[in-house]
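> What follows is a set of structures to go through.
Rule-based calculations on the coordinates, nothing more; no lab input. Owing to the predicted nature of the structure, the values given are computational and were not obtained by experimental measurement. Cβ atoms are built from the backbone, for glycine too; each structure is taken alone.
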Structure 1
Amino acid sequence: MRFRSAGYTPLMLMAQTCALLGFACYAVVLTPLQDEWQLTNLQSGLIASAFFFGYMLAVPLATALTDRVDARKVYLVGGISATCGLLGMGLFAHNFMTALFFMAINGAGLAGTYMPGLKILSDRIKAGELTRHIAFYTAFFGIGTGFSYLCSGWILQSFGWRYVFSIIAIGPFTAFLIVLLFIPALQHEKWSGPLKIRLHDIFPVDKWRLVLQDKKASGFIYGYTAHSLELFASRSWIVAFFGLCAVASGESFFLSATALAGLINFFGVPSSILGNEIALRMGRQKWVFFVMIMSAVMGIALACSTGQSWWLIVALAIGHAVFIMADSATLTAGLVISAQEDIKGAAMGLHSLMGFGGGLLGPAIFGFVLDFTGSRASQISWIWAYAAIVIWGVLFVFYERRSGWVNPQAR
């Protein structure tokens, strides 16, 4: 079956949503798995971080390959990898070390689908406004992760944690089938002759050094790293936090913790898009500074809300989610616009790599602070844990304000 170029976007949006269904599986089962395997909070956080470690290992190779071969081939490998990682967690994981291994494979699978999926669109859409297709594609990350919380929660309540991973594995496999059956291969391969990928192609250190020497571009990359650290730590621990709130208040919300986490996640989609529009009017750097400070305030307020009314907790959780995501598109668009044209690809690769590096550190830092300051059952420990992840955005703001990153002429 063949589609006109514009018809590829709905298909890739469906594929991306399916591929992302495994994103929140571990966050949903973190508490029961921690109790069953007698894990410390640090170990629980490290398992969440292993997902981002796998992504970081695979994304440089995946993005380098899409410049040499049809991104469709990379996507197919990524879809199968994510499927295997999820099935491994559901069928074979039995302790801390095996969970680290299979979660890393799952993360590597996402690296093979997310950015290569965007490359599939850019290689095939030759007419119309490509940026609109890209905007929808990136916005669907929040939709896919939101459904991941909801679906994982329903399966956990009905069957147990192993079935969460095993059934959700159908998601990335469906993404694999969509691309295999409905996205045609490029008529002409990008690269003729034997395929040779050098280490320098995967890790273009010289170009990355040039990117970091560009004050304006590097500011967006460092900001994105702090943003991702807070974002992915919050998403990894939010279900467990709602469990603490239920114990502290003595009653549950009318929605389950997983359904509530999924619903809150959806607020990040319009927040990111609208935040970029506001940034265009007041200046990207100024908007990033404001959002990061507000996100820190909302994060600490949320941590302090345990034992209060559920409606206050939910309002603060939504506020935190909104401000976490309000600078996401701004940071990425700012990097794309400010990077030098001849090293823009390397800049985008470094942006993604450092962003998910923050995602790797965030959940582990959160779990370590919970252990160091008390336990998962202590409210003050959660306050310290949230402080440990929001402080990076605050430090970024203070550092960049002093170093003169803000450009009054930038709009």
Structure 2
Amino acid sequence: MAGKYQIPRGTFDILPEDSYKWQYLKNTFREVTRMFNFKEIVTPIFEKSELFERSVGVSSDIVQKEMYKFKDKKGRILALRPEGTAPIVRSYVENNLGRDGDLSKLFYIGPMFRYERPQKGRYRQHFQYGIENIGSENPYIDAEVIAVGFNFLKKLGLDNFELQINSIGCPNCTLDYNKALVKYFSSYYDELCSDCKIRIKKNPKRLLDCKVESCKKIALNAPSMLDYLDDECEIHFKKVQENLSKINIPFKINPRIVRGLDYYTKTAFEFIDNNLGAQNTLIGGGRYDGLVKQLGGNDVPGIGFAGGFERLIVSMEKEGLQFGREQSPDVFLVTLGEEAKEFGISFLSKLRNNRISAEISIDKNSLKAQMKAANKSKAPFALILGDNEIKKEEITLKNMETGFQELVKLADIVEKLLQILKIK
């Protein structure tokens, strides 16, 4: 039954029966990033809007159509963050994270906001995970960043994905390529969508990223950036491929990958799920060697990636993968009689203080009703305590799966549970 107030379009509630899936993804991502020595960074969910306009690009769809902008009480124009890289680079510069000259290996998890047409796996508030590696232009770093994404997807059990890579060059080799794109797309000018008629003048590379079907068909035969790379970018791209081969990560070269943000240079990559439809990118990223300087820092290179948990969940469900164990208590305490219920309140606290997750149905009195609640909780064990057991200083331990039950001394039950549950 819908109430008076309903959730805004393009958002969703993560309900208790699904929240364990999100925790599983977060924990797995944290586990994989730890293997590569990335450390967590948390930035505000809103920033000055000019941060994104300067970094992402004024001609990008994010800035033109998708940013949630607002004025605060002092008239400052702020924006809910639409992506994670710009805020992290802002923090890197503002907090002088590169002061020692070492690599800054950072990961983040949090909500992003874009005003776009909601689709399955794509929402106006979406939860993103990502990494940034700032401080080295070595092609090995490109391969290592890609390896984090590859290992994360594999750790989740996903198999039906493909790594696609490209080089989108640097400012030096982009000039000639942009001229080639303008020349090619100008012959189709009347057939281009209204956005692409603007892109051809402001940022020709973005023509390759258009989602309109007619423009996508035109782009199929567009010149390839790979034919316009200068020597430095070409060598860098070859080294990235060599390093990926050394660490046994298969890849496919896709010269159409440009990514949708203006700050990308050289390596660009996407992990594509072959089971999904149009929205099939699980992870996307690339280099942004000029972004730190652009945002007021030193001329420091960087590379990173980002992905959304919503699409990951869709992908995992399509492959029939598990999300770990749904949260449930270790034991469910069943009390019979007033004395047992009073004793049970303090006993419940004792269990929890010993790291044993415990639950009770305080408003139910009958054995049948409480055992039904115990079953519903999915606790592997039930503890049954009556007034007689209290007098004998005993408690019944019941295995909810096998039905086996035994009497255990109250003084010994905590230690026994710790051993059974393997809690250290």
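> Quick check for you: by mean count of other Cβ atoms within 10 Å over residues 18-25, which of 1, 2 is greatest? Write out the running numbers ahead of the final one.
Numbers: 1: 27.8; 2: 16.2.
Comparing 1, 2, the top value of mean count of other Cβ atoms within 10 Å over residues 18-25 belongs to 1.
> Of the structures 1, 2, report the one carrying the highest value of distance in nm of label points 7 Å out along Cα→Cβ at positions 42 and 66.
Working: 1: 3.6; 2: 2.6.
Largest calculated value belongs to 1.
> Just checking, which of 1, 2 has the largest value of relative contact order in percent (Cα under 8 Å, 6 or more apart)? Mind showing how you got there, number by number?
Details: 1: 25; 2: 16.
Of structures 1, 2, the maximum of relative contact order in percent (Cα under 8 Å, 6 or more apart) occurs in 1.
> Here mean projected area of the Cα convex hull in nm², for residues 106-281 alone was calculated and came to 15.4; which of the structures 1, 2 was it taken from? Don't skip to the answer; put the middle values down first.
Details: 1: 15.4; 2: 11.0.
Derived from the structure labelled 1.
> Let me ask something additional. Identify the structure, out of 1, 2, from whose coordinates distance in nm of label points 7 Å out along Cα→Cβ at positions 186 and 306 was calculated to give 5.1. Spell out each step's value before the answer.
Values: 1: 5.1; 2: 3.5.
Computed on structure 1.
> Oh, and also: Out of 1, 2, which one gives -26500 for helix-only ellipticity at 222 nm (-39500 (n - 2.57) for each DSSP H run of 4 or more, over all residues; to 500) as computed from the coordinates?
1
> Taking mean count of other Cβ atoms within 10 Å over residues 90-97 for each of 1, 2, which is largest?
Details: 1: 14.2; 2: 17.0.
Largest one: structure 2.
> Ok, one more. Can you spot which of 1, 2 the value 27.5, 93 was calculated from, given it is Rg and Dmax of the Cα atoms in Å? Display every interim value, and only then the final one.
Working: 1: 20.6, 67; 2: 27.5, 93.
The structure behind it is 2.
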